[in-house]
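Multiple structures are listed underneath, in structure tokens.
We did not get these values from a lab; they are worked out from the coordinates using the rules stated. Owing to the predicted nature of the structure, the values given are computational and were not obtained by experimental measurement. Cβ atoms are built from the backbone, for glycine too; each structure is taken alone.
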Structure P
């Protein structure tokens, strides 16, 4: 695999790379050799390598990040193929990668290489492209996660709960079933068949595909504890991110406050909380993407967003304290298939 990746790297960048023996300081670590990159004029860079046959689950990223922390320097992940969504997740976690198709994310002296979108070598009939990454399909999947009983409901019921068109539900469910995330049991009822992958995919794709399309505004607060005393239910709003994690896991003190509301500028809430518009403010109000009538509370805490949304927001920050809080949220609320 290392030689195939080195050849693909040359094809994609016209630069030379070659596998070399493990570095002397790699003893005792689960590494798979090293890769030397020729920078020209006699300059080279050698990086320790960890190989993975495939990296198709976002949960694998944390393990690779932990290994890089143990190594104490930049670690190069070499694998068969890195999708564009996985490339973004790896890059956001400062993990360098190279695959056998020539996709690469690598910071070298005087150069930042980032090549994505190259297809893997074809083997047999290509698989149909997954469509779950579209914003509307992510809204459908969120509705199913928030209320798993919906999976067996009529399409019109699902469409109403997700706030999308009937045709969107049809395409989304077909895609989920085709990829093995949703299955039809002997009783003819649809249900999740790979819950862990469902959680991984939604949490990783939400900040990449759906959240950027949501209206949001930032504000500054006059006092830090305003959100603990206000009745958010009266304003049809819920907490997300760090504030939600503080309420759910109790091991994180919120430094930034995120709210999901019917509007990114909920007038009455802003007045009561005395929030003032500030592009650098610590309060972010995001327009929610689910209908007000939808079931999104799964914790017994009505002023907190669904745990999958809290989990996704925490991971998206990339901060170690928030990643740890996200792990706790997952263990407490998302570990078992509903």
Structure Q
């Protein structure tokens, strides 16, 4: 059975009197029960709009969304009993309430008995490192603790499907690790279907079995992570250079048109496809007169982030 089935889904917005933005365009997508997928794309690609369409928060211009065979817009109440969602900005919690009060409120509107808060609610708060603060108002929490409270509220009714929109956004390293491990637990221990949007592609690579990439509201890639990496199998030279990141980026793009440059605080990482006459020696020679210092050069396989950049760049070039 499909946990999600999306058919010919489109949504546009009026940006101004004379301009309409096509946020989602003729999207078709299925997600199998128990699957973990990464829903990826650049800023403004249509990811959050699609998540809102899946939740029934936004009406489509055309097309349908079904969750476990229930139509999201015609059978909303039943879908909400099967789905949990954490939207960007922790919008499903109340800052004046404590975590326990937020869980009790979420359980009540989902039609879940109070015992769920006493039992499953405690499991959630303990696993998300919130139990010791269960009686404190959420407004006193850090951004990471608020996000973890929002995740707990989305899971209080043990949904079959969970939509997570940027679940680690703004979290410190420790909080992000806790959330990441809990996402893994939801899949492995509880068999939940997960749809994850994130700009942290290393997170998607680690957690997701499959990735869907959209750009300008159009699906451009939909493949298993392993298959996608095999398709893009090409050795790279990774160069870690120290110096002005803008200068390094400009020179690298001029020297190797297919290179991907990731600017960092004190330099840049350059990914150069290992083809033609490119070699370790050739790279070192080319960079010899740059106002930069090479810290390391190594051969590697492309990461999901490299593939994401290649796919979105390829799509943009064809538009």
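Structure data summary
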| item | result |
| --- | --- |
| Source structure (of P, Q) for FRET efficiency 1/(1 + (r/R0)^6) of positions 92 and 260 (r between Cβ atoms, R0 = 41 Å, to 0.05), computed value 0.65 | Q |
| If semi-axes √(5λ) of the Cα gyration tensor in Å, for residues 36-195 alone is computed and equals 40, 16, 14, the structure in P, Q | P |
| Answer label among P, Q for the case where relative contact order in percent (Cα under 8 Å, 6 or more apart), calculated from the coordinates, equals 18 | Q |
